[in-house]
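We did not get these values from a lab; they are worked out from the coordinates using the rules stated. All figures in this text were calculated on a predicted structure; none of them were measured in a lab. Cβ atoms are built from the backbone, for glycine too; each structure is taken alone.
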Structure P
Amino acid sequence: MLASNETDDISDFQDARRFLVNGGRKGPQRKILREGTYAINTTQFAIVTDERVYGHALSLQEQ
């Protein structure tokens, strides 16, 4: 199931605080980022590309 974060207020992955304050949902996101440079908090989001996954490992409690 994909998270429904369709408005700009909750699909701005470059601003984790804005995402959370405006009701962004946990889970795989619908939005696909096109080519370019993005400043995304990899503690908040995991980035999946064809080559690898970017992000931070979770602690046992967070898993």
Structure Q
Amino acid sequence: MNYPLVMVELADLLVDPEPEARIGAARAIAYTQNEQGVPLLRLRVKIGDTSPVLSECLIALL
């Protein structure tokens, strides 16, 4: 839908307390295929998280 602030919203979800929200954000970033999402995913991986969240972030980076 070309929402201009989508990456801001997804960045907020990548730090949500619920792992399901972080997983959904990683999937959404991958779906957008927007290069602006790469630094967000890399930061989430470097900060660390639960295995399922890290897996989704790494898959999204591929």
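Tell me which structure, out of P, Q, gives 31, 24, 15 once Cα extents along the principal axes in Å is calculated.
Q
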Per relative contact order in percent (Cα under 8 Å, 6 or more apart), the highest-valued of structures P, Q:
Q
When mean count of other Cβ atoms within 10 Å over residues 19-26 is calculated for each of the structures P, Q, which structure yields the highest value?
Q
For structures P, Q, which has the highest computed value of distance in nm of label points 7 Å out along Cα→Cβ at positions 11 and 27?
Q
helix-only ellipticity at 222 nm (-39500 (n - 2.57) for each DSSP H run of 4 or more, over all residues; to 500), calculated, reads -2000; among P, Q the input was structure P
